[in-house]
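Just so it is clear, none of the values below were taken in a lab; they were calculated from the coordinates. Keep in mind that this is a model prediction, so the values were computed, not measured. Cβ atoms are built from the backbone, for glycine too; each structure is taken alone.
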Structure I
Amino acid sequence: MVNEVNPKFGRGAAAIGRTGTEAVTYDAGLRAYMLSVYNYMMSAVLLTGLVAMGMAYTGAVDALFNVTPSGTLGSPSLLGWLVMFAPLGMVLFLGFRINRMSESAAQATFWAFAIVMGISMSTIFLRYTNTSIATTFFATSAAFAGLSLYGYTTKKDLSGLGTFLIMGLVGILVAMLLNLFLQSGTLALVISIAGVLIFAGLTAYDTQKIKQAYDYISGTEMVGKAAIMGALTLYLDFINMFSFLLSFLGQRE
């Protein structure tokens, strides 16, 4: 997962000390940059949702998972395993290659990632009721908006919190791997609750990091690619928070 915006795009002027026209120009640029980040992120979430719904309601999801006549999910097919792991590979590719990619190539990779994520998430429509999915989505959206606003406006340095949360994220990944063998419902519930809390915190932390990254790239040609990486970071925070919240609040079919 990518949970930080890489500031190594170049060095812009420091945000502190601007006055007059320079300050106005900087503030306008920052607003445009953050608006671009949120537009990318929200469009990707919408695209993922539409693809997931299309896969579920056309029956195309059956090609990825062995679905019984009663609608019960079985084990993934070979194509299903590929789709499940493809998003991780695409995130790593974009994270490592972003500096050497054109902005149009980065955009194409980002949209392709959102589509593959939609395919991967299409099974939620077979496991949970539409009402619980919609309710969880709107709850996640409201929480995300509030947390991101806090991260954008707070004067408090959240870097210490971010370090703690990333350590917690590593712990969750280890616990999830362990629970593949234990199959413990209690542990799964604990993981889901911890996951919601961790990605809620990361939403505020990552928003602040994305805002701070503008100091490094303002006035450079890297603003566009930085916005894509920022959108990817917030997208992952939103999707993971939604998934963990759905896992213990969603009503099963």
Structure II
Amino acid sequence: MNKLSPILLGLLRIVAGFLFWQHGLQKLFGWFGGQTVFAFSLLWFAGVLETIGGPLIAIGLLTRPAAFVLAGEMLIAYLIAHSHQGLWPIQNGGVVPLLFGFIFLHLAAAGPGAMALESFSVKLSWNRWVAKAAPATLAILRVGSAFLYWQYGALKFGFLGGRRVGAFQLRWFAGVMEFFGGPLIALGLFTRLLAFLFSGEMAVAFWTSHVPRGQGFWPIQNGGEPAVLLCFIFLYMASTGPGAWSLDGVRSRKSARR
């Protein structure tokens, strides 16, 4: 599975970059059901960053510096637009910027993976130094994504302002996976297996819950962005594993000493 890690990191990069680009097009041109913002306003500058940075991420060009800048933008966006509206991201509308932020932060350290234009360019010497932070950013990606994923399960059980779903319905089983599986992913326990299962669950959720809503195919219009981003994050984790900063990593090191 580790051999697939660069490919799935590249796939995560492409999907995240393309979806991120759509946010810029919404702000600047009103595409994808959006409204244009005032020129030279704070949102306009954010739209410029997203319109330029999204394609750079998607094609894997200048990935590390672009991802670092965009991760910072997402942090600022969350603090300014969402954090004051409540503690929980699922309530304050900050799930999407946080997911983008976690992905971009990891790309800034780990690089673009496979299927990137940088594969055909000169390797920069400082890339090796930056890559040393990849285990830490992988842990942030894993814990942060699991924390957000868990909140969807909490909603289905009536927590965080959600409505409890009936037992043994399809959404109830999804809630069980999210509520109990999220903490396991955060701890890095049975990560590969659970991440593979949760990736499939998010794909099913997108096609059965979001696409049929009639708001368009694009995730930015039908509310399916968290499902798509979590799907590809978990698929990547199923191949790369939880990293050294995890219970699975501790178990592996103990086994290696025996």
Structure III
Amino acid sequence: MTNRIDARLAALKSSGRKALVPFITAGDPSREATVAIMHSLVTAGADLLELGVPFSDPMADGPVIQRSSERALLRHVDTNYVFDTVRAFRQTDADTPVVLMGYLNPVEMRGADRYAREAAEAGVDGVLLVDLPPEEAAPMRAAFNANALDLISLAAPTTAPERLARLARESQGYLYYVSFAGVTGASNKLDIGDALEKVAALRAQSRVPVLIGFGIKDAASAATLAPAADGVVVGSALVQILADATSPEEAATRASAFLAPIRLALS
């Protein structure tokens, strides 16, 4: 079967469109809402979905996503729930790529081979592990690749040139460029000119598309940062919008209303 991430990003490139990738936390604002939100985001123009795996110590995340993870963990959201959610989503969407974004500990607790096998069986296409350095990624990549999963890599403004070159060579699916040094949601730290310059340089040497994330909170910021990249990732602003939705229907409506203007701005 064709890799969904590669197929989707190649189709976008051939049509001259930028990828729009929303991030949500699995199980927030409720266990029942996640699948409805995922479908609503696709209807509103999402090209690929990042599904956050709640973790008790999300070091790269700012207060909005930290609190979202805390709420999900209080609802007993775990790896089984995440896989079941993707499986339920796949019942009516066989095409939209889904990437799990999280931390290394839950994968190691399950074992890389078992995690990769069960993720692939559920319909996951890739995994992004924030705290997995490229120097230690080979065994994890082998386990994932054996199950047709991409190991997505992260790069940042502080990434050394030699490591950037390595990431550009080894990345699979897409390379996620973090637009500023800091946690998610801290858009006040964003230097737009520097971000545009660095992501363009990285894109020139990367073997896979480069998406830019962190600091993208609305249509204007997406349109500003998208030209230098192959697409944008939006997370904290969406998670905040969803936080106090009281039903799956309300959450899905909010997700669609938030994403649609961004899709329009990118188009």
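Work out which structure the value 24.0 belongs to, where mean count of other Cβ atoms within 10 Å over residues 33-40 was derived from one of I, II, III. Computed on structure III. Comparing volume of the Cα convex hull per residue in Å³ across structures I, II, III, the highest figure comes from II.
If helix-only ellipticity at 222 nm (-39500 (n - 2.57) for each DSSP H run of 4 or more, over all residues; to 500) comes out at -26500 when worked out from the coordinates, which of I, II, III was used? Write out the running numbers ahead of the final one.
Numbers: I: -26500; II: -22000; III: -14500.
It traces back to I.
Which structure, out of I, II, III, was relative contact order in percent (Cα under 8 Å, 6 or more apart) calculated from, if the result is 39? Present the calculation step by step, with values, prior to reporting the outcome.
On the way: I: 39; II: 21; III: 25.
Of the options listed, only I reproduces it.
Which one of I, II, III has mean count of other Cβ atoms within 10 Å over residues 81-88, as calculated from the coordinates, equal to 19.6? Mind dumping the intermediate values first?
Details: I: 15.9; II: 13.2; III: 19.6.
Structure III accounts for this read-out.
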